[in-house]
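Taken together, the values in this text are just the output of simple stated rules run on the coordinates, not laboratory data. Small disclaimer: the values here were computed from a predicted structure and weren't measured.
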Structure 1
Amino acid sequence: MNRSLFIIFATIALDAIGIGLIFPILPLLLQDMTHSTHISIYMGILASLYAAMQFIFSPLLGALSDRWGRRPVLLISLAGSAVNYLFLTFSHSLILLLVGRIIAGITSANMAVASAYIVDVLHENNRAKYFGLINAMFGAGFIIGPVLGGF
């Protein structure tokens with residue numbers, strides 16, 4: 001496997017670890033922040049907000065990666081994730097958590113860019129294997145992330 005593919009797969013795994021890290025932490029953070037017993041409502045809002053932004057903006061970021069190249073858009077996506085994690089770490093209000101999740105959703109193009117990169121660099125006969133590896137890396141990261149977040 002060449003270096004560029006390794007970086008793509010590592011990026012996907014690290015992104016999934018980051019996503020998974022927040023699952024065990026977020027309910028406690030929300031409970032501390034809101035003093036509410038209805039944490040599941042807040043969790044649902046945060047998850048839905050992220051997904052809605054991802055739904056709206058992933059096609060746009062995919063198109064931008066066609067125009068600007070895969071690397072700049074992937075870096076923007078990673079920066080958005082980093083900003084979200086900073087908001088999660090340092091926010092003391094629900095509004096800042098919501099802003100962080102909006103930013104993360106808007107810039108969540110890692111999977112789309114990784115898939116486009118696979119199409120760009122690999123022959124048609126090898127693509128399915130590497131698309132499978134993208135999903136495997138996401139799965140591996142999502143196994144590791146919640147475990148790390150629970151410590």
Structure 2
Amino acid sequence: MQIEKSKAELLAKQERYDKAYLRLALEWAKLSHCKRKQVGAIIVKDSTIIADGYNGTPTGFENECENEDGQTKWYVLHAEANAILKVARTTNQAAGATLYLTHSPCKDCSKLILQSGIERLVYTDAYKDASGLEFLEKAGLRITQIMNP
């Protein structure tokens with residue numbers, strides 16, 4: 001009985017942290033200058049935030065994600081790519097980390113997530129194309145969707 005209770009307590013604690021990190025990702029998404037969609041990402045390893053990101057243009061470019069037709073410019077980086085690239089510029093490693101996203105990843109970002117060594121994904125909203133999630137599930141990532149964190 002005590003072991004089961006401890007397991008339940010650990011799961012409840014993990015869910016509290018998952019929701020807190022997702023709320024942080026939602027706040028981070030508000031920093032995006034993109035008009036069509038604002039996405040935030042937080043990478044956590046060993047209970048420490050090692051990177052964050054939001055969708056937007058590369059450093060040094062004007063903060064306008066859409067062209068005059070309202071289409072997203074080809075060079076706009078997705079939130080998860082921005083966060084993974086931040087990890088790459090540090091002494092940290094994403095291997096074994098958890099990625100918190102406001103939206104599930106596209107198929108291109110899913111490849112980056114897998115290759116970075118991230119082992120767990122927690123997200124709120126589903127992206128219109130489920131290919132990225134399906135790819136990560138097939139690869140064995142632990143995936144959790146939490147609505148309204």
Structure 3
Amino acid sequence: MNDERLIAELHGRWVFGWERNEGDAPFDFRRTFGEFYDFDSPDLRLYDDFDPEQRVATTATGYGSIWEPHFDRMVSAHHAVDDGPHVIASHHLAASTLAFVARITTPDGATDIRTTTSLVWRRTPDGWRIVREHNSTRVLSAGDLDGRLPVYEAG
């Protein structure tokens with residue numbers, strides 16, 4: 001598999017790491033995303049404007065600490081890829097862009113979103129790892145994703 005196809009496959013799998021189903025165990029960022037982020041890098045920059053505080057994390061552990069409380073509070077989070085991934089790769093660095101839609105359900109109700117995510121990957125001895133992330137999210141009108149996401153059965 002060439003690097004572009006590998007990065008595309010990784011980015012697609014990364015999206016679905018954010019899936020949550022009702023009754024899931026507490027969200028453990030490192031366990032879920034250990035194969036994606038460079039937890040040893042001293043120079044990460046990770047940003048998602050869906051974070052209410054719009055923080056920029058400089059470590060993977062710090063990024064996880066932003067999202068673990070939010071994902072623990074969620075009832076469910078279901079995603080579908082809307083566009084991409086689109087990848088360019090060189091020997092040591094690669095960039096990928098992907099758009100996804102998701103329905104985030106909390107005890108307060110459901111929110112439909114569309115997010116464009118741009119990731120920069122660095123080749124490490126352990127494989128390709130995320131070293132830059134920028135996500136831009138737009139909240140959609142209620143019900144916009146009806147019929148666009150897979151149906152999840154409880155059980």
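Among candidates 1, 2, 3, the computation of Rg/Rh (Cα atoms, Kirkwood Rh), for residues 23-62 alone that gave 1.15 used structure 1.
Of structures 1, 2, 3, which gives 86 when volume of the Cα convex hull per residue in Å³, for residues 71-134 alone is computed from the coordinates? Checking each candidate, the match is 2.
As an exercise: helix-only ellipticity at 222 nm (-39500 (n - 2.57) for each DSSP H run of 4 or more, over all residues; to 500), calculated from one structure in 1, 2, 3, equals -6500. Which structure is it? Derived from 3, not from the others.
Out of 1, 2, 3, choose the structure whose coordinates give relative contact order in percent (Cα under 8 Å, 6 or more apart) equal to 44 when calculated. The correct label is 1.
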